[in-house]
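Structures are listed in the sections that come next.
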Structure I
Amino acid sequence: MTISTATRLTQYAHGGGCACKIPPGELESVVAGLAGADPAGATGELLVGLDPGDDAAVVRIAGGQALVATTDFFTPVVDDAYDWGRIAAANALSDVYAMGAAPVVALNLLGWPRDVLPYELVEEVLRGGRDVAHLAGCHVAGGHSVDDPEPKYGMAVTGVADPDRLMRADAGRAGDALTLTKPVGVGTLNNRHKATGETYAEAVATMATLNAQASRVALDAGVRCATDVTGFGLLGHLHQLARASGVTAVIDAARVPVLDAAARSVADGYVSGGTRRNLEWVRPSLAHSGVSDDDLVLLADAQTSGGLLVAGELPGFPVVGELVPARPDGVTVVVR
């Protein structure tokens, strides 16, 4: 852990990273009436839209391919401009990997308080995003920017996939193992970083790591159900996956990988409002025993650029639970 002395980008934002998302329960009520029939004369066949709460939209196009489209952006999660760009790009690309797709092209999305923060920082943000996109083999071709009182950055990403090998949030089956490919805990460390200036290299490293390898391993293993763990926390994304698949998820809290400093950070009170809203949203569908309140907070921790949550066993990654038949009481997530 070190203390940051550079421009404190996080001080120009009311929240940070995926913790600044609109709460899941509120978002679901907003979009509930928007799913419906395809438009007349639409090009291609919509395979994945709003209904299952998946990570990206998917359209089957001519030539036997599926077009995968997503977008993601947020306020600064760290103070270092280059690292913020890397993290935001990895986070946006993650939605493509979670569907079992390969990214092809990305467009930058930028909001910047141009009279407050220097453009030299913008260059660093965009350079970080470009470098991670290029690491993914993804073109970066322009984008859109606005003068904004809060700095925001992210990407709109388009990828391609085999429509017969998509990974979806609604395809889990009872008996599937649950694998998590990155540790949790970045949310509380980001919250502490914003409050104190303390920096955590391990958190930055995991957020900037692409989910490309995990996605390839999952596809090679024949996985058909996955999502990525971001602003709704592990519990929130488990709830969405289990509900969409018509099953119950059972998690062994002791097997969930956690960043080294995260438990102490939660104990010290560095818990974001987004994390607390996640736990409040999931609690009516949650059963738990022998698990402390701090452990539940970590499991609900609002992640930024988290790992893939996969219904299947992946070589080299920890199994943290399993899917079982749906419970009659409506509980979708059991933590033990």
Structure II
Amino acid sequence: MITELRIPVIAAPMAGGVSTPELVAAVGGAGGFGFLAAGYLTPEALADQIARTRELSATPFGVNLFVPGPAGHADVDSYRQHLRAETERYGVELGEPRWDDDHCRAKLDLALAQRVPVVSFTFGCPDEDVVRKVHEAGAQAVVTVTTPAEARAAVRAGADAVCVQGAEAGGHRGVFHDDGISPGGGELIGTLAALRLVTAAVQVPVIAAGGLVTGADVAAVLAAGATAAQLGTAFLGCPEAGTQPTHRAALRDTARGTALTRSFTGRPARGLVNRFLLDHSAHAPAAYPQLHHLTKPLRAAASRADDPEAMSLWAGQTYSLAESMPAGELLSRIHRDAREALSAAADRLSRRQR
């Protein structure tokens, strides 16, 4: 499925409402492939999104699931106290810092019952029995990885393909185990370097993700061995995306830059630099999803107030290069520019041989 795309570009799953059936259908209809982001959705809401996507387009699409981490108690009391001024600023109480599995098994069962052809996993490696279940339903399994070691583990579990996520990527890092120390939860490897290392380590198709916005970016990873390029930030400005208006406006501020932080959810993620990220990153523990639930009321209050300074404004390092246009038009432009970039590179190589 992933290896047979007319345009080898995938719209990344972006949880929290950004990935919509409209975006997935538009990308698929234009020749690419889109993922619905099941993270944070109830099984019922996911069922509605699957149905809506199929109403809009007959093209295949995938569903992305969060792999739940180990259950257990996370000490977030000191961070709770650290956020006291934020609760006063926005006039809300903090949420309950609880662990949950994000209804992962129920949503997997739903996706397979609905004959979704590709199921991808992030935040960890699914067990072999989970991947076997995907295969028994006639679907393919893709696992997000950040290192060659994670890629090898995914292949041992039966993954049909891996999506290698470079350090430039916006949103949550897909590391299997957050070390709780380094900003990215583990070794930070750029997209091209990670792609080359992973393609040398495993013999399955490799999708490249992280900082890819333009056609030239897509050309670069295809030339380096990727089967397809997965783009997220590039689609944030599309009218079909569910990007919040405050987030859209912040993306136009090219001076903000991006940084990695655990301050919003307890898991390393890259977003636009704002006051909350600067004030709280150094104090946030590695405690996902506990911190996600703890800060959710604050983030919601900031969104209601149209205040970007306490919202999780996920974006990749190259966000300033993204353009706002309909998804189908954007995909066509990326495809054209990628072909031109590869042709120009071939011409330069040919001239040097003359």
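Read-outs: derived from the displayed coordinates by stated rules, not from any lab. Fair warning: this is a prediction, and the values are worked out from it, not measured in the lab.
What to note about this one:
- Relative contact order in percent (Cα under 8 Å, 6 or more apart) derived as 19 - corresponding label from I, II: II
- Taking mean projected area of the Cα convex hull in nm², for residues 77-252 alone as the criterion, the highest value among I, II goes to II.
- helix-only ellipticity at 222 nm (-39500 (n - 2.57) for each DSSP H run of 4 or more, over all residues; to 500) derived as -12000 - corresponding label from I, II: II
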